[in-house]
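Visitor: What follows is a set of structures to go through.
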Structure 1
Amino acid sequence: MHGDLLQRIKKNDRINENEGRFFFRQLIEALVYLKSINIAHRDIKCENVLLDNCDNVKLGDFGFARFMKVDELSHTFCGSRAYVAPELLRSHPYNGFLADIWSTGILLYVMVTGFMPYDDRNIGKMLEKQLQHRITFPRRRSLSAEVKELICTMVHPEPLKRRPYHEVIKSSWLANTKYELRSVPFPQNSNKTSS
C-alpha cells in the first residue's frame, strides 16, 4: 500500500482536482457497490481511503459498517465528529446511506482544499453552521465552480436533499472521469500544479 488519502493530502498540501477526480470516482464506485449489497460504511474519512502502489483507491475500516435496508434508520453514533452528518450530532435516527453521502462530501472538501470545512472543537457552533448550510472555501485555493457545487449538494443539512451517488457520477465535475484500475502511480509532482 501507498498509505492513505490523508497522508497524501498532508504530503502535498492537498490533492489537485485532476488527480482528485480519479480518487473520488473510484471511491464513489466502491460506495455504489456497497449500497448495492445493502451495506452502509458509516465511517468515511480520508484515513479510511487507502491507496495501493498504483494509486488506486481501497476503502478500508469496516468496523462501523452495517447491513441496512434502504429505508432503515440507525440510532448508533458512528464515525468521526468532523465527518459525521448533522443528524448524528443531534442524536436523531439516521439513514446510513445518506449519512455516508454527507461524509463523502466532507472528504471531497478536505481532499481538494487540504482543510476541514468545519471546526469540530466546538460541536454547537459546527452544528449551527451545518444546519444553516454554511460552507466556505479557502480563498487561497483555486477551485472550480463545479467541485464547489458538488460539495455543497452532497453536504446538505437535509438528508433527502443530498445528491445521491448516481447523480454524483453524472455531475459536471465528475462526468466522463475514468475510474478503471491504474497500472502505474500518478507522477510524484502532479500535485504541484494548479487545479
Structure 2
Amino acid sequence: MEAAGAHGKGLSPENQRKAWVMGELMLAIARESMTLIKQNDPALASKVSRKQEWEAFIEFLKVLFNLADRVGAFYVPVSEYLQFLDAVEDAVIDQMNNAFRRQAGPGYDEMPVKVSISAAFDLGQKLYQPYQFMVLEEGKERDRFFQKFGEAVAVALGVRGHNTVATSATICAGSSITAMKLLMESADGGSPSAVGHS
C-alpha cells in the first residue's frame, strides 16, 4: 500500500487511497472481462494471439480510465481532480509493473509499461471524451459510447463485427460504473466487494 502515498501530491489521504483502489479495480475488471469473453467463445479463445489479447486488454483500460474520470468528477474536489487522475494512472502502472516484475525477476524494465499505459490513457481520453453524457444515467449517447468501445475490443481481437464479443465487452465495462461509484462513496477507500460480473 506504500505506493499509494508515493503519488498524488496535493491529494487528501482518502483520495490517494481511492485512486490506488480504483487502479486495482480497473485492472481486475479488465482481467475478468477478458476471461469472460474467452469463456463465452472458446473457438475465439483458441485463435487469439497474445498480442491481440494485450490490445483488447488495453482497450478495456482506456474505457475504464475514461469512466473513472467521469465517475470521479462527482466525488473529487476540483482542486484535487487532476492529481486524482494522475494518481489513478500511476496506480495502474505501478500495479502492472509490480506483477510483471514478479514474473520477470531482476533487471525488469518498467519503462515500456509506463509508456504504453500513459499513451493508452491519453488516446482513450481523446477517443471517448467527446461523448457527452451523465455517466450515472442511461441514454443514447452513453449507448453509442459503449457501442464504440465494444467494437474496438472486437477489432483488437481480430473479429470485427462479432456481436457476442462486442456485447460482452460492453456489459463488462458498463457494470464497472456501479463498482466505481461504490468505491468513491466508501468512507475508507476500501475495495468494493462486487465487481459486477458474478
Structure 3
Amino acid sequence: MAVQRLKIWRSNSIINNSSMIQRTLILIKPDAVRKNLTNEIIRRYKEVGLAVVKRKDLIAPMDIIEKHYSMDPEYLKSIGEKTIAAGQQVKSAEDQGRKVVTWLRKFITSGPIVALLLEGEDAVVLARKTTGFTDPATAEKGTIRGDLGTDNILDANREGRPVWNLIHASGSEIEAKKEIELWFGQV
C-alpha cells in the first residue's frame, strides 16, 4: 500500500500532500499580559487550528530583544512607513522606524511576555490573519487586534511610545524560522 502521507521536514515546514504544516512565533506583549488577555489570545489561535507546541512565560532579556527588533535599515524603513500610512508626516521613514524600535525594545522588556511556538496548516499566514493589522484602530473586526486592541499608531507616536497592539506575529516563513530559533533554540 502506498504511503498516504508524505512528510518532509524542510526548515520549519512539513509538506503534507497539498497543504503545508508550518511553525510560527507569537509574542504576547506586556500590554496583553497586563490586561489578562493571554488565555483569550491563545484560545483564538487554537480555534483556527493552530497548536501550541511550546510556550515560555518570561521577562524578555534585552540581548534577545535587540536581535528580534533589529536596527536593520530596511526593517526600520518598513516600521516608519506604517507611521506614514497611519497619516503622520515624518522627515524619514527610517528615522521614524529607529524611534519606534527604540520604544518597542524598552516596552517589550518592561513586563512579562509570553512566547508561543505555534504549528498548523499555513501557520504563518493564518496566525497573521488571526492577529490582524499592526494598528488596532484599523484592524479588522474578528481579529485579535481588531476586537481586543484599543490603541492606535498616531496616539502612540504623539506620546513617544510604541503602539500597544498586544502581539507580535512572524511576518514570513523565513522570519518565523529565525525568530523561533532566537526564542526557543533549535526545535
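Quick note: the coordinates plus some simple rules give every number you see, no bench work behind them. The shown structure was predicted, so the numbers you read here are calculated from the model rather than taken from an experiment. Cβ atoms are built from the backbone, for glycine too; each structure is taken alone.
Visitor: Taking mean count of other Cβ atoms within 10 Å over residues 94-101 as the criterion, which structure among 1, 2, 3 has the greatest value?
Guide: On the way: 1: 23.8; 2: 16.0; 3: 19.8.
Checked 1, 2, 3; max of mean count of other Cβ atoms within 10 Å over residues 94-101 sits with 1.
Visitor: When P(r) over Cα pairs in 10 Å bins from 0, in percent, for residues 38-101 alone is calculated, the result is 22, 50, 22, 6, 0; to which of the structures 1, 2, 3 does this value belong? Each step should come with its number before you reach the end.
Guide: Details: 1: 22, 50, 22, 6, 0; 2: 18, 37, 27, 15, 3; 3: 19, 28, 30, 23, 1.
Structure 1 accounts for this read-out.
Visitor: Computing FRET efficiency 1/(1 + (r/R0)^6) of positions 62 and 86 (r between Cβ atoms, R0 = 25 Å, to 0.05) for each of 1, 2, 3, which one ends up highest? If you can, show how the numbers build up before the last one.
Guide: Details: 1: 0.60; 2: 0.95; 3: 0.35.
Comparing 1, 2, 3 by FRET efficiency 1/(1 + (r/R0)^6) of positions 62 and 86 (r between Cβ atoms, R0 = 25 Å, to 0.05), the maximum is at 2.
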